[in-house]
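Structures incoming, each one as structure tokens.
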Structure 1
């Protein structure tokens, strides 16, 4: 029990970091932000689910997916379908040609509810589908790609293509999906009006609680033997494979976990914002979600949350204050992070802040650059190869 708790919290420093994050999103922000801004933060936190999933599959598993918007969008659409059916009761839609079906179906001359919509009358099935459908799709993609050893840039291109295909499909099937407008005008959840201020407060705290739970699950995975194998596969995949491990299935598993976490974020986004559209499924939002993880630190679960908040707060501030320049300012932010802080906010913390708490002397600027060069995941040198070999050897020994 003690070992499990330690794995979830990440030791003393991990527990302190998690408590600080929890205090910020559960206490500080609700106290200082009005309901409009707090609802915006809730939307940002729903994006953070995707960033947390990317830390697992990209940062530690070496699987760069540029299509995580697929799973975020599918989770959101599953929840939106349930909410839309509840908002399309016979009384509310009595003015339609065909009462009892969503308005966009009536506009497109659909005369009966499609079969694929029927199960979403059940909230229990909806909760199951939010996780099961995106995970099943991730499993199919993973089996098709990883068993054929498709990886690196080729896998990233494939996920981009799937995101584009799904977006086109959703827009093209307007009578069944709402088309380019998406599924809108979502009002109640089992009769509870989700548009009220009190409901937005409740949904915000539910969202934040689920995000913390996702971080705990991620920490448990990374602290286990699976986590060590993921790091070894990222750095030296062939050596792990030759040690007798089924690398393909480990990749499929972590890719599915990341998809499930992303889908939960999509469902919470739909509940808080009140709609879901194909604009959150395509290539552009998927790349933005990768940037969230990169800015926060692709090896840090907590850093992914901070990176998501920072980028989205910056995006909101720049777009409000400098509507003609905000795209350039955001682009400059990303360039600076990639060039000078390859490990993101978490890397800055480890180099300049953490030494003060551990009693060690902070690294000088020159030594900090040397450390980045030696340990950055994107570098290729003797030190990184040696560390990689050691990691794989440890994984090999633990299997005996």
Structure 2
């Protein structure tokens, strides 16, 4: 019996080539397109991206001679992703919908539909790889970085579980992007030259402020510039009574009052902005560009600093609450008072940085060897051992 694989055909080149490769490998392949969004009022252009994408996906399936259908997951997507995003932005956090979409939609709702169609596996066009090892007579699945260092998407899959990994295939994980495009054009797939999609997972080209304004009303507030010689930046490091006290100190973000700087402009709502953001402030006349260094959604104030080296952007540590720690490799999970040296990143495409995990009774501290720019609440920190992603957590 041929093993059956359901491929999430997104209408892009990566999933098209994934489907082609699986068919070549002798699998019984079915293509499914996920429709996750109905509201065209917040997409940037007049064209309707999901219609175009589903059409391209259908043409690819036709070319490959595989069955194809569209599944409408917009209800689940709204409930699990969109509502979550609004809640997070409202609290002044910056969510990562792509990580959530993989955990909640592609490899949960979508996976259940696929298994209902008799599939043995689900496959996507992600640039990452899966490894399998035996440990104490038990099979353990590894999530490994993709071969293409420019395209590695393991970070977006940092919340997957062993159970989900056991059912996933990543057919293009061993390839470089140019190789994927080459295969697509050799096979005359319509997606061969198609540009990579930007924007929310499966929604298409969405303008975030307009999108958020559906729920979060604009409200003018002050943009305050904090000088780089602000007194708190130069404070001497105190003596600590315990390791946890030191970890807390290294992970605590700077807080500001309006009186700590000068007002340089007005913004439409603090919840539309995020740490490290440079665009959209519309403040001119500064020597170096302004970056957001903190937001206060309660008082509706944005604090900024000049230049990407402003001390307000940097700190060495972050904290993950106990209930938001996630291990892909459950067998490597550290217990209270244990530490683990890892490589970690706090955003997609960021180069991996040396860090140490410290497990405490209440949660997990991640302390970097070098200070990190724009550590942002609501985003994910992911930690690795070499190419293998071991676990992740929501930055608190």
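Laboratory data are not the source of any read-out in this text; all were calculated from the coordinates shown. Bear in mind the structure is a predicted one, so any value in this text is a computation, not a measurement.
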Out of 1, 2, choose the structure whose coordinates give Cα extents along the principal axes in Å equal to 71, 49, 49 when calculated.
1
For relative contact order in percent (Cα under 8 Å, 6 or more apart), find whichever of 1, 2 sits highest and give me its label.
1
Name the one structure among 1, 2 that helix-only ellipticity at 222 nm (-39500 (n - 2.57) for each DSSP H run of 4 or more, over all residues; to 500) of -5500 was derived from.
2
